[in-house]
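Peer 1: Alright, structures below, take your time with them.
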Structure 1
Amino acid sequence: MRIAILDDYQDAARGLACFGRLEGHEVEVFRDTLTDVDAIAKRLDGFDAVVAIRERTRFTREQIERLSPRLRLISLTGPLSGHVDMAAAGARGITVCQGRGSGASAPELTWALVLAATRHIALEDRRLREGRWQTTIGRVLSGLTLGILGYGRIGAKVAGYGRAFGMDVLVHGREGSRERAARDGHALAASQAELFERSDVLSIHLSMNDGTRHSVRAGDLACMKPDALLVNTARAGLIEPGALLAALRAGRPGMAALDVFDVEPLPADDPLLALDNVLLAPHLGYVTRDGYEVLFGDAFDNLLAFAAGRPINVIAPPGAQGETRA
């Protein structure tokens, strides 16, 4: 097969142990990101399959309809997150396969942001380089309330980190996640509003879908304490557009730590960059060598299975019965 790997910013794929699995196939790696539909279609012309790194390239209906008929497979690094129009892919006969998440990478990055934000590490580093000394006062996490919105795999790990630091964990989410959190000994918030009101640190870990899109509203943010920290390493689209920027300017919450944005890479003129009460990371949650071995390893296994005529981890198009798993 002729395989394209898109948006490999660090040229990381070729240095991974799992890359050797593609021996015998023609692989081309592209490090830059294209956004123009026609330019992407031209780039992928002549390829049989594409490896899509997370949501760096979005396969909308318009994009899929411009692709060459030769392209038969989109292999995702990680799970589907609304960035592929499955109905359009199904109509074009394009198979879409997904993989697992990146293990501990995302929860560890989440906790790194919590620590860095509550102790103002990035701001103090910048000011120290300017010749200034001790300009902020941090907070001790022990005894504070850690709110977890969405108690899945990542949310549960972050809750565990909070407990290890002596925090009181408070959880809200769907019924299934609430039941799991209760079994793990965590307190439950009666409502999303209560979670936002009581949390000193609130970390968002919802999956992105039509039911959760924009589910964090301006009113939720307005309920937060003026010294609270909001952390979002899930998806920017979970928050109502413009609501977080307005909330940070209003001082509720007092600070945010973000790893995800509505537009990525983040434009140089984004107003968030002008705020001192927000800590920003360039979507690093899954970007670790260990995480990449899992993400790319799954994507490459899906490629090989497809080439052998036995596709695995196929996401069913809308209307189909379930999905195929290995």
Structure 2
Amino acid sequence: MTLLILEGVDITHSRLVELTNLADQAEAFYEWVEERFQNVLSRRETLEQLLQSASRKEIRKAIADCYRAKQVDGLPLLFDGVGRSYQHSKACYYFFSWLIRDAPQQRLAPLIGRMVKNSRRNRTELEIDALAALICKYRSNVKTFSWVAVREVITDRLEGSRRSLKGHEKEAIVRTALLAAFQTYFAAQSNYGIFAGVEIADKQVMVGAESFDVSANLLDKDGQRLCRVLVPIKTRETEGGGHAHLFTRDIRAAINAARHDNADDYLVVVIAARNWSSREAEVLRQQVDHVALFAVSPSEWSEFNDEEQERLNRFIAAVLDGAIIPKAVGE
């Protein structure tokens, strides 16, 4: 990221860049909802126009269709402030709550809980009822449901959830980049290639004795995992290459654990460190499926630059197309 220096003071707004990069990945979900509404209502207007003009009954029908979409249809992702994807029905609940500028967890969830007790009806059906009613009642107050406006709301909500999830900054950078790669493919293809869906894990995963900071599950039509993209993140405030060999040794242990657990899993290594040994970097590239190397201090690292994001996009596209297979142990 280019720093903004004024009178010798760094006033770079890095958090804004991180959050808007993440919010931009939700556009694929917005466009997917727009298409579902158009198909259900047999109308070609934009999502904003449909939400402003459709009847409450029509809006309820379209929201219900979004909720009930199956994995086999190819589902886009929605996520929290550190890039962890929501289960699909929860993603729909959050998205439509955000559309009407409501707080799905703090304000709306307790009210729907009371509705469940009063009516003994299914919670999902009551969520859909409430969301349709809120949109119809308050759409004149909201004024616009355009993507530009919704993007601002999502950015604000992501910032709130990130504040409550301190300590996950580096994982958030990588999850954002991984989400961008998957959403770029989905936006172009409206599917996930040879897989039915994708799920970004909400925490580190253990494989044997080794931990992987970020991972993505690639799913079949029944929502079962076929394979994973496993990502260890290595960061060091170092000016020399001496740590590189130790890092490579640690990563090699992770590689061996992952390959022996499931030879179909893909391995992506992300490194942020000054003066990383080019020789060790080349060794890693021979052993894992993809390497993203950032020659900066971890404290200065806040995003994938355009070049590394494009490289990751191409790698993920090749995985989803079935064009590459994971490297075997010893390759």
Structure 3
Amino acid sequence: MSSDLAFFATLSTIRENIFKYGGVFLLCAGTVSCVLSLFVFSKKTFRKNPCGIYLIATSIANFIMIYISLLETTLSTGYKNDVTVSNLSFCRISLYLTFVSDNLSSYFLIMGSIDRMLLTSRNALTRQRSTCRLAYISIIGISIFWLIFHIHALILPDIIQLYPTYFACYFPSGSYLTFITFYLLIRIILTLSLMVIFGLFTVRNIQNMRQRQVLPSVQGTESSTQVTANTVRSKDHLLIRVLLLDIAVYMIFNLLLAAILLYQQIIQNRPVGQYESQVVTFITGVATFSNYFPYCIGFYTKLFISKVFRKEVTASFLCE
């Protein structure tokens, strides 16, 4: 028994330290990442590109997510200072903005991948649908949808006593909690699936373009396939790469959360021992922490992976 208690205490301490130190690190790194991303993608060459517009919107959503959800979780888990339990209105607004910004960030990436899929199509009419006007309409439409869809978070969450001395801003037990649990699982699976589908379509289109580029053109006639290849300029190629990289990062750091949410659904209707409960709580904490990485490291992964992006960043700072 004493060894189990020591083990549980160790898990709790590790979880606390992850957010105490790791959370502060992500806050600082994420702030710099979002600010620099906005600085680079707000340049004229990018903001006049539909994908650049989606990446700007994603950076704004990430910034909100960092300073609403990550900051609150770092304070409550790492420093035992849960500011949401002191005021019910703040509790509900915090959950509402977390839901909205989380969905906006991921679905802006999905819309960006759809835009790149349109741009790399072999059909000229399809390519013409990749426009800044459509990007703005999509961003406004998606924002309105999620702002309305999550109004429930401004009404139903409450400050709940989970333990004799522990209160939390959470969802009341019953049908609403069941809905939230299923919603979180379905949302993350659907989001990852859409990212995979549209990302693969974009990659397939790029591969088809490269295959068509090597076709003989000795007759001196410019084929439609060569026109297709020319429509994707260097900036578009760069945006395709950085967008697919953002999608890959999002998927990698959300797989653990998807797995633990699925596991929680499996075990919810059977008795759970204290040992299993503590381990699941610990893994959930780790999964939650890893879930914040995509919002905080996007700029650095692009900078590290893409030589072209590094050149664009340098040019942006030199005002070239």
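Peer 1: Looking just at distance in nm of label points 7 Å out along Cα→Cβ at positions 71 and 199, which of the labels 1, 2, 3 belongs to the structure with the highest value?
Peer 2: Structure 1 gives the largest value of distance in nm of label points 7 Å out along Cα→Cβ at positions 71 and 199 among 1, 2, 3.
Peer 1: By the measure FRET efficiency 1/(1 + (r/R0)^6) of positions 39 and 311 (r between Cβ atoms, R0 = 25 Å, to 0.05), tell me the structure among 1, 2, 3 with the highest figure.
Peer 2: Numbers: 1: 0.30; 2: 0.10; 3: 0.95.
Largest calculated value belongs to 3.
Peer 1: Quick check: -9000 is what I get for helix-only ellipticity at 222 nm (-39500 (n - 2.57) for each DSSP H run of 4 or more, over all residues; to 500), calculated from one of 1, 2, 3. Which structure matches?
Peer 2: Checking each candidate, the match is 1.
Peer 1: Between structures 1, 2, 3, where is distance in nm of label points 7 Å out along Cα→Cβ at positions 87 and 271 highest?
Peer 2: With respect to distance in nm of label points 7 Å out along Cα→Cβ at positions 87 and 271, the highest-scoring structure among 1, 2, 3 is 3.
Where a number appears in this text, it was derived from the coordinates with a stated rule and is not lab data. Everything numeric in this text was worked out from a predicted model, so none of it was measured. Cβ atoms are built from the backbone, for glycine too; each structure is taken alone.
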